[in-house]
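The structures come next, written out as structure tokens.
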Structure 1
Amino acid sequence: MPNSQSSLNSSHTVPLEAPRFESGGPMLMAGLRGHFTTSTWDGIPKQWSRFMALGEIPGQVGKVHYGLCFDKPDGIDYLSGIEVSGAANLPGELVTVQIPAQKYAVFPHREHVSKIYTTVDAIWRTWFPGSGHEPVRPAAGAPSFFERYGEQFDPATGMGDIEVWIPIKS
């Protein structure tokens, strides 16, 4: 499966920890969505800042945040968001995305959040070819993969509790 993250021409890759495998249930995400290329990557943190400034989102489920990545021919669409229980009463600038139930390979990212592309690149370039696993093509409207920022993630330092979730065939 092609992945625009690989087009970053990373000069180094990070050693990957062995993934764990999860069966994720369906989730409804709400957030801000933008289109980015390698030349506009610096807009992603700005999008996160705009999203975080919204505060508590109506119907918000927990405190875990997600970065959804949608491969596009000329880059990615990226959604900065949170799981919600429904789309009612959401601020007008937010969009929703349904993620279906599926199996995932889950990789921890131990570096600064700005280096997450190195983990994604290593997954596609080194892990998938010898893993015996295959990525799943996303369902219509679903992301190619997502980043999960757990409750221990510290936006001030850009460190802690970051994972990359890649849908795989069962």
Structure 2
Amino acid sequence: MKPSIHQFLPTQSSPPSFLVPWIACQASLTEKLKAVAGQANIEVLAQHWQLADWWDQQVLHLERQVVFRREIIMRSEETSCWYARTIIPETTYEANTPLFNRLKTESLGVLIFNEDAIKRVQLIYYPITNKSIEYYWLKSARKTEVNILWLRLSTLMLDVYPFFLIEILLPGLERYSN
């Protein structure tokens, strides 16, 4: 039996009120940040092929697969607003290589919201703490220790091929709450 994502979740179930509009946002978080803050700057931390790791296998059920992983930090001015990790199984990437090759020069948001063939089929969110593996993906992006961060996990489909976007909302985002 495969573990459920709920086995890994902390007990707090409600995000702080300033995060709710960001968590619930169905449009581009980047465009929302630009509208609120006036700018959004992406920093690509890593972009490479690798075997699916433990989290990919247990949570996304990507066993024994090669995935394309892209990690970024989104900032406005000098404030880190969120960390994002894109996970694209090799079969999905190969189904539309020209589209995904655009990640070399464009953000995933541009691809998702400007490509009719891509649909978000699931959006879930949950809290993470220093007891969560996702918490440690942040490394240098997290300058101060916080007890709880909130994660959004989107399952996206390109025709019949899935890929995933994980966004961890950082404390700096409170600066841009409405």
>> Ranked on distance in nm of label points 7 Å out along Cα→Cβ at positions 17 and 65, which label among 1, 2 comes first with the largest value?
In response: 2
> One of 1, 2 was used to compute distance in nm of label points 7 Å out along Cα→Cβ at positions 33 and 57, and the answer was 1.2. Which one was it?
Replying inline: 1
>> As an exercise: distance in nm of label points 7 Å out along Cα→Cβ at positions 25 and 121, calculated from one structure in 1, 2, equals 2.5. Which structure is it?
In response: 2
> Which of the displayed structures (1, 2) returns the greatest value of relative contact order in percent (Cα under 8 Å, 6 or more apart) on calculation?
Replying inline: 1
> Computing helix-only ellipticity at 222 nm (-39500 (n - 2.57) for each DSSP H run of 4 or more, over all residues; to 500) gives -5000 for which of 1, 2?
Replying inline: 2
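FYI, it's all coordinate maths here, none of it is from the lab. Remember, predicted model here, so these are calculated numbers, not experimental data. Cβ atoms are built from the backbone, for glycine too; each structure is taken alone.
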